[in-house]
Each structure stands twice: as structure tokens, then as C-alpha cells.
Structure 1
Amino acid sequence: MEIITNSAKETEKFAVKLAKKLVRGDVIALYGDLGSGKTTFTRYLVSALGLDSRVQSPTFVIARKYQNKETLVNHLDLYRLASLSEAQDLGLEQYLEDNSAITVIEWPELIDQLLPKKTIKIEFTYLDEFKRKINVQNLH
């Protein structure tokens, strides 16, 4: 599925629709260049899942958790990792197997081979300041 969003509000609407389809154990891999909207989308998604958390890019800490009584979201950012073995050494595979959470991964290219087959893959392409092309694969 491919959609074009012409504003942040439209991207937020897409995140709300996606949130309604997610279940614990889902893994979402977000692809796209710097500034294409991965973290902003994650902020909207976390909000749509009912979490009142301040979503920040976990670039420097690798992983953040957002949770309330009903929902847990793992938010990973692999931008600074140099190799698959580094990701494995950090224990990132445990997030991929966490059936109690929804896991969102920015910059997942490094661990593509570890991603579960049912991973929802979303690619963001920057078209202009407000416009994005969003390509979604494996949406259930």
C-alpha cells in the first residue's frame, strides 16, 4: 500500500488508522532518510495507542520504552550501530521477540535479516516540507 500525505495532520491520521490494527508482539520497521518523518510518525503512533509519553528519538540511547497499564511500546533507533553483531551484543533480538509490546524500529536496515517475517515495514520518502510518500508492506 502506498499513500501520499500532504501534511503532518494527514500523517497523524495514518498513524491512528495503523494503531487500531496493531496487537502486542507486532514489530514495525521504519525506513527513510533523515528528516523523512520516522520519529514524528512514531510520536503520532504512540499517542494513538493511548500513551501520554514524550516521544524522542532514541538515537543516542538506542532504546526507549513508553507504557501505561494496557500498552507497552519499545522504540529503537539503530542509526548509530555499526554492525549486526553490535546489535546482537546489545540484545536487540529480545525486543523482536517481545510479545507483550509493540516494537517500533527506526533505521532497521542493519538487522533486516533478524526481523520477523510478519514485520510491518513502512518506508517514508520526503517529497517536500510537508509532503511524504509512505509505502507500507505486511499490514495485517
Structure 2
Amino acid sequence: MSTTTEVGARSAASLRDPVLVGMVGLGAFTLLHLHDPHGSGSYGYCPFLVLTGKPCPGCGGLRAVNDLTRGDVVGAVSSNVLAVALVGVLAVAWVLWVARRMRGRRGRMIVLTPTTGVVVVIVMVLFGVLRNTPWGAWLAP
């Protein structure tokens, strides 16, 4: 029979990965909060934008996260609605991961199947194309 100390040690060990991922995410949010990406070139330049003059699906993502750290959801959505959705999905996935680990279940935060990967790529391509057309100009950063 295991002791309370052993159960606590196993529980703490099972939360190691979610805690590390949470710390990395918190660090990224802190960096984007402290070092504003709204200035041109503050984090470098998007190679796709430099080569084509058109925003890629990720353009505006850093500005969107910066706006989220400041509580400006409307500004975040206007910078990159796809990045805002991704932050929301990752936050929910992380909370569910922690809850699963606290119940003693193993597993990863997100498991991408080949089908899910294809859907993600298709959504990104469609978003990238749409934001560069007259119909989706409102999606451009």
C-alpha cells in the first residue's frame, strides 16, 4: 500500500510537464507584454511579407498576443483573429491537461492526428488567402 507521501510525490511528478509548459507560456506572454511588438521590426520581419508584400496567416499574431496581455480583445482580434483563437484553444487544452494529470491520467496536452494536422493547415491556408482578398481585407493586420 502506498503512503500519502508517495501519492503526493507521484502527483507532483505528473504535473511537472504541465507546469513547465505553463511557465514557458507565461514567459512568452510576459515578454510580449513588456516588449511591445507594435513597432515595425521590433521582433524582426516576416519573410513572407517582405517577399510578397502580403501578410501571412501569422502576421499580426505577436501584436494580438500583446493586446491580449493588456486586456484589449478587440485590438487582438483586429490584429489576428486566428492567433486569438489559437491562444484560447491552447489555454483550454492546458487547463484540461492539468485536470487530467491531477486525476492521475497520463497523456499529452494536445494530440494531433494526421487528419487534425491537415485541417489545421487548410484553415491556415484559407485564412492566409482570405485575408489577402477584397472580401477578407478586414482580416488583414
Structure 3
Amino acid sequence: MSDSILIEGDQVIFLPAFSPAIVVVQPGKLEGSGPATIGGKKICVDGDESKVSVAGCTYMTPQYSIPGTGTLKISALAGDQKAKKTQTGGKPVLLKGGNFTAKFEVQSPAQQPPPGLGSPIPDSASDYSGKGMFVTTNSKFMGD
């Protein structure tokens, strides 16, 4: 089934639920590396999703209510987000598709208020898993 081809500058939208963490998400942008262009913008190909990185996002969990920070990344594309047939420069083009798997990498852990006197207890998790989607400005060119 054909879908919109992703191009340089298209938005990467992360959903805030990274269970059990809730992340204050910010959008990312795709950088295209394919040789072909649409409207003067490079087409995004397989591998370009790995360059998306949105640093400085805050998060907390029900247990760790003092916010921490981390970086949002794409950990895996959905099956319908990589073209099976359409290629440029020998690589499959990226398609809008469904929801990709996202990863939130903790840089500064959220903390749990101490039960009494003492220091807050830091979150021991190094990352959380969530979802996200692409929003494209390309409504004309489709790939399979």
C-alpha cells in the first residue's frame, strides 16, 4: 500500500506516554540523505531515522515525582514506514506509515522524594520505550 514519502524537515512527533514515565515531548526533525529531492528537499531513506535526537526533555514517573531529563530517539520503524519497492540511491525511502517505536534515554534521572530526612532517591531506569509518528509536508509523492 502506498504512503507519503518523507522529506527533509518533516516533523517527528513523540507521544508523551513512555510507560510508566510521562515525558514532556518536543518535536524532532528529519534530515534527508537520499540523492533524490522533492521540492528541493532531500528524500529521507533507511537510516535517516537513526539521526533524530531531541535532547533536554523532562520526565517523571508516579514513583519518581521530581523531574529528570533525557533524550528522545527513534528505536525502530514500523513495518509500513520503510518502502518495500521505492528506492533512491539504492536505499528504501521512508514513508509516513503508522507509529514507530521510540526510546527515551535518561540523562539526569528523575528522583523520588526521601521518606524522611535525607537525599532523594534517583530513578534506576536508563531508558523507557514509547511511540511516535511522522508528520510530512509532502502530500503529492507516494512510495510503495
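For this structure, a couple of remarks:
- Read-out helix-only ellipticity at 222 nm (-39500 (n - 2.57) for each DSSP H run of 4 or more, over all residues; to 500), computed value -20500, structure in 1, 2, 3: 2
- Computed 0.97 for Cα Rg over 2.2 N^0.38 Å - originating structure among 1, 2, 3: 1
- Top of 1, 2, 3 by distance in nm of label points 7 Å out along Cα→Cβ at positions 103 and 119, largest first: 3
- Highest-scoring label, criterion being relative contact order in percent (Cα under 8 Å, 6 or more apart), among 1, 2, 3: 1
- In terms of distance in nm of label points 7 Å out along Cα→Cβ at positions 87 and 111, the structure with the greatest value among 1, 2, 3 is 3.
No lab work stands behind these numbers, since they all come straight from the coordinates. These numbers were taken from a predicted model, which means no experiment stands behind them. Cβ atoms are built from the backbone, for glycine too; each structure is taken alone.
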